[in-house]
Structure 1
Amino acid sequence: MKLVVIGAGGFVGTSVTACLRNMPEIERLTLVDTVPISASGPKIETLTGDFADPAIRRRICDGAEAVICLAAILGGAAEKNYALARRVNLDATLDLVEALRDTRPETRFVFASTIAVYAMPLPDPVTDATPLRPAMVYGAQKLMMEVALSNLAARGELDAVSLRPSGIMARDGADAALKSAFMSRLFWCIKRGEDIVLPVAEENRTWLSSVRNVAANFVHAAMLPEIGSVRAFTLPALSMCYGELVEALRRRFPSSRSKIRFSPEPELAALFGNYPRLVTETADRLGFTRDADVEALVRNAMIEEEEIR
């Protein structure tokens, strides 16, 4: 089987690559990113370049049986640069999808969407039937692709599926421009004994998944024999209060001298601390998973770079 990962050099992409590289089913693994990728091996091919480039796109489509597309302009960056976000999140992605449709319609195309497709405040509970009304450019563009991919799948023109992960933990050195960066920084601050002020309240609730769990779910989507008629859905995640997360991190790193202070900022608390129950019936039925508990989340999220190379 030839499988392609676009955005393979990123946070999730590196973990996806680690899952795939030793799977006997994978005969050829093509890793694509705009920056050089250090992964190597007898069945690994790396492509450095923009997947909007027709030459790169042709290489991706050549014999691909599954494509995992993780490349995107995220959150605040999409808000600040609409033209760039459109080029990557819509134009380049749609060009690739249409190229696969025209040359390899049997290819399984796994698209990384986002829970930003939902409107705030969220209803309780959030289910597969919850209406989608994104407020941000990023969420709107991801929803546009969800609709396009679901339509192609329904017409039998491409075997596509869109997955919506929740907060993915825990990127070391998370981009401070991301409004959600404080969540990943919390993990590493406690490990390293550094102080941090959280812009949410201790009792505020969020949905979280470890990067290992999210990567495994994307691989699962690429390998599933049948998906069914629902082609866009939210992945399982743990629902927890920030106070619970801090306590779990304290248990994991009992000698940490990190001081944690909660100082809620209304905008960020509304965006990242007002999450209700999450019911993921479609994903559960298809065998997608969540971290077993908060201890497993912390353990699976704290991935040092050398562990996944």
Structure 2
Amino acid sequence: MNYTRILKEFTKKKILVIGDLILDRYIWGKVDRISPEAPVPIVEVTKDDFLLGGSSNVANNIIALGGSATIVGVTGNDRAGDVLTNLLEKQGIRYQGVVRCSRSTIVKTRVIAHNQQVVRFDREDKDRLDRKISKSLFEFIREAIPTHDAVIISDYKKGVVSSELIKEALKSAKPLHIFVSVDPKVGHFEFYKGVSLITPNLAEASFASKIEIKDEKSLISAGKRLLKTLSCDAVLITRGEQGMSLFEKEKVTHIPTVTKDVYDVTGAGDTVIAAFTLAHASGASMKDAAVIANHAAGIVVGKVGTAVATPEQLLKALSLNRKDP
């Protein structure tokens, strides 16, 4: 497999990312003592960062890998919404498909001391979108899909992704043979029927297939059941330190992990679906796209915080671990 050629193609590809936008806030500090008021650590804050999270982190991964990204979703008419849209603009992510509305922008705040997460608190509105906002998103999706090379649906179950939205995307994408991948969420699996690829983790795959995954035999049964019931072209089950398993109609490929040190798994699923979809749109087979995604994930979990992989890092990792599964 000529990975260099595939990675060069990344710069020519435009990916449409649909889903739940999240603003990730990281409060960094150090802990030297316990509070006299309660048995909790006192974090002395040294830095406060805002990063793209949720579907916006998927788009950010596309940009970091050299591709182009357009994002579709909602954000609030609030300060956090301003911060998020400014970050999108700064990263070069097209956000004409983002509707600003009365909902609060979703913010996940993580307090980190000595490279360890102390606490996380979330501010979010998970209600379904009202009909007017959904209509605006659907109209944009219909117009945008023909001008993009692939579609990623990043479902964080925060109100944007619905069965109607996925049907709308598939209605536009399927006649044009445009690849549609989904990072799924438990409770929404029935929405995903007919998409090209889903990327559940072990827990999600187990729940959705109704098969307890405890060994290779049950893993294979679960993957094949998902493939059949959802009528997907492929199912990629991410298995943490055990790597990934790719299920296609005629074969199963187990891809071992290449990760040496895991510091933070935040956003690893975003990296997997971004790298896989971009690679497949660039001409890689499903198997080779999974290998590329596996290496990209191995890079980001070795960093603290919501991270991305670059083409240079990815090519180096692929060269060092040149083994086909």
Inset, instruction - Identify the structure, out of 1, 2, from whose coordinates Rg and Dmax of the Cα atoms in Å was calculated to give 19.4, 64. - result: 2
Inset, instruction - Rank structures 1, 2 by mean count of other Cβ atoms within 10 Å over residues 164-171 and report only the one at the top, that is, the highest. - result: 1
Inset, instruction - Supply the structure label, taken from 1, 2, corresponding to mean count of other Cβ atoms within 10 Å over residues 44-51 with the calculated value 16.4. - result: 1
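Values quoted throughout were computed directly from the atomic coordinates according to the rules given, and no laboratory measurement underlies them. Predicted, not measured: the structure shown is a model, and the values here were computed from it. Cβ atoms are built from the backbone, for glycine too; each structure is taken alone.
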